[in-house]
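Quick heads-up: structures coming right below.
A short reminder: the numbers here are calculations on the coordinates, not readings from a lab. As the structure is a prediction and not an experimental result, all values here were calculated from the model. Cβ atoms are built from the backbone, for glycine too; each structure is taken alone.
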Structure I
Amino acid sequence: MSSNTAMEKVAVNIWLNMPSPHQEDLLRSIASRKGADVQVYYSMPLSESRASEGWSVTPRGYKYRTFLRRVDVVNVAKAMFKDRKRVQVFGGIWSTPNIALAVTLARVLKIPYLVLSESPDHPPRPVSRLARHRIKRHLIVAVRDAFGRCVIRGSQGILAISRFAEIWYANHGMDSSHIYPFGYFKTIPVRNDLDRRSSCADLRLLYVGRKSYAKGLDLLLEALEPLWEANDRLRLEVIGKQVDDIQPGKHGMEAKKHGRLVFKESLPFDEVEQVMRQSDVLILPSRGDGWGMVVVEALMNGLPVIVSDQCGASDVICGGRNGFVFTSGDISALRGAIVQFLSRRDSHAAMRQAAWETGTKLDADSAADYFRACIEHAVDRTKPKPLAPWIADSPVHRRA
């Protein structure tokens, strides 16, 4: 893409719910572009729950402001009025009142804006106590959908995080020509030796994420149960915050006793990255995941991925090339994907190479150029619609 693109012509505000390591590299890359004029608004500081999961981020390299109150009508309104001539990009419209207010003001004041969003339907949200009654649930969904359609009617475009968001926004009235596939991105690390694992006899599986039913850890442990005895070289390391009390079965407990199954609490990303470099495959068996940033992190470190089809990042996994995709919730399918990977040891080096190549297309610098081109297309419909860097390799996108 040409460097003389939209960020040299358009001032942009980006609204996000809180500082996040999943967005930080992209924001810095966007702000570093020639002529960039970017202001970031955070609806709230980093939450304690995210910090307890190992999130650690210090915003730098761009202008930003953090609202300290969950509902800050006066300051949000002031910011919107002051920056009414700038293009607004709203993330977090479904989760934070400040951003819902900001996008509503943009709609009323006819300020140009785009929405950066996962699907509000995916993964399925837990039903609150106030919404256990069927009528109340339907009412909540109806209000949400009405708000969504209102937002869509005033929007210049949707930066849709995964195919689930593309489908939801298209079904609710957004012209598909103004839906831009999007995701989460990182600055790719300096390439290291992708053949580092080829001489090791052990087969090291890795799970990184909350120890929860939503993330499918129970499915993984059950899928592995008959494999512990069949393959004494098998290893699994589980890293993440304990959410649900999930225990391995009989053979898994024996593997744990002998150090073949290891559970660890959340670690800083640089330490997780070191573990990735010593692993053979990452497994993310989520029952539903808007994206799954750990998939991107694994790919960038040349680590193939086994992921469920209900994880947004499955968009970038090509079966047998850089990993495998299995049907969510299907333990036999998960076990089959693991066995297929383990049986193809001669292909592991090629899969690591393919994983790394996919990771390079999810690099924050490439995504920043793509973001810039999306803004340009959204505000000037005579421009050609940009193609996401990772689309050519995606098994679910074949777009011109």
Structure II
Amino acid sequence: MHICLVSDFFGANYGGAETTSSLWVKKLLERGHKVTVLTAHPKKIFPEKNKNFKIIKFLGFPIPKAGGKIHAGLPINPFKMYKIYKLFRDEIDVVHIFLVPSLIAATAITLARWTKKPIVTSIHNQPEYVFYNLKTSPTNHKFFKLFKRIIPIKKTKLLKWSYKYITNSYLNKSDLVVGPSNFAIETYKKYGLTVPQRTISSGIDFSKFDGKGKPEIFLKKYNLTKTGNKVLFVGRLYQEKKIDILLKAAKLVLEKLPETNFILVGTGSEEDKLKLIAKKLGIEDNVLFTGRVSNRMLPNVYHASDLFVFPSILELLGLVLLEAMSAGLPLIGTDICAIPESVINGYNGYTFKKNDYRQLASKILKILQNKEIQEKFSSNSLKLVKHHDIENSIDEMEEEYRNLIQN
């Protein structure tokens, strides 16, 4: 098959959706498929040559507050548009949209419909991200305030409109919608999703995390000792990740277990603020901000840790949860969005009410102070994550591709 994958951010080392799209392309190529990617990411991608891989880049502009790491595309070149039209008409078997909303995605959907090619759209976005990731909330922007004087509108109505826009302008124009979790599918069904849907995990590459980590390498680099518990968070240091809640819980944990280290892996707009919070709480000596770590180092980080904590309030899957599970870590996460699908309370970890740092601290202590619970949750994480094997996800997606092409 020749698959066209569409994502403005493809190749960016930024978030779970970008990691997933790159992994899926790699696995599809390994299986002998041809893959053409439409993107706006400006940097060189997939440096190794592969005759079955082609990339078409559009002019893009950097997304605010993303540090120039991701770009939104502007499909304004008519010659390139005609080139893609001919590619769709003559070569492409199926078009898979990985990121919406997007001008590139809208263009690809239009061209696919013109050329009668089946369209698959994956859900990797919640409109709520916009409210957290812009420098100021859209509802607080001066232009929005001026607009509200003319046409009164509430934040909840704007959010509802955003969901309906994505649903009707992108998802319902597809032949199949794929969600990485049941939560993702059910969320968009509330806003009018009517086309066929299927839940297919983003998948995890076990060969990268399962037993491959060398904790001593990470510990040596950051001058950490093997003694003392290590609580890990991996992700962007953004407001919706609620790392401030983890820091408040950390203070309570350290009162009981003073040798515990809290390891925060990632970068983001909240980093300076979080460092200040740690200092004000008097726990800065027990909190390590590593910044971004390499993909090679990441398995070492997981295997050096005793517990993974994820206080986020916006997740359609939480790829880092799968990574932590594949390294055999017990988990703690909020009891909302898609997180309870990976953190099964009492089985491989505990859930807690969002923003309740006291409850979070209690759950952390319950695991760290009981080796039997740690071992049980660790074993169950390894069992549960098998359902997210990337090979299974690609098998399921190939099946859907074939069904759409045949029909």
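Quick notes on this structure:
- Distance in nm of label points 7 Å out along Cα→Cβ at positions 162 and 370 - structure with the largest value, from I, II: II
- Source structure of the calculated read-out (distance in nm of label points 7 Å out along Cα→Cβ at positions 282 and 338, 4.1) within I, II: II.
- Comparison of I, II by FRET efficiency 1/(1 + (r/R0)^6) of positions 18 and 90 (r between Cβ atoms, R0 = 25 Å, to 0.05) - largest value held by: I
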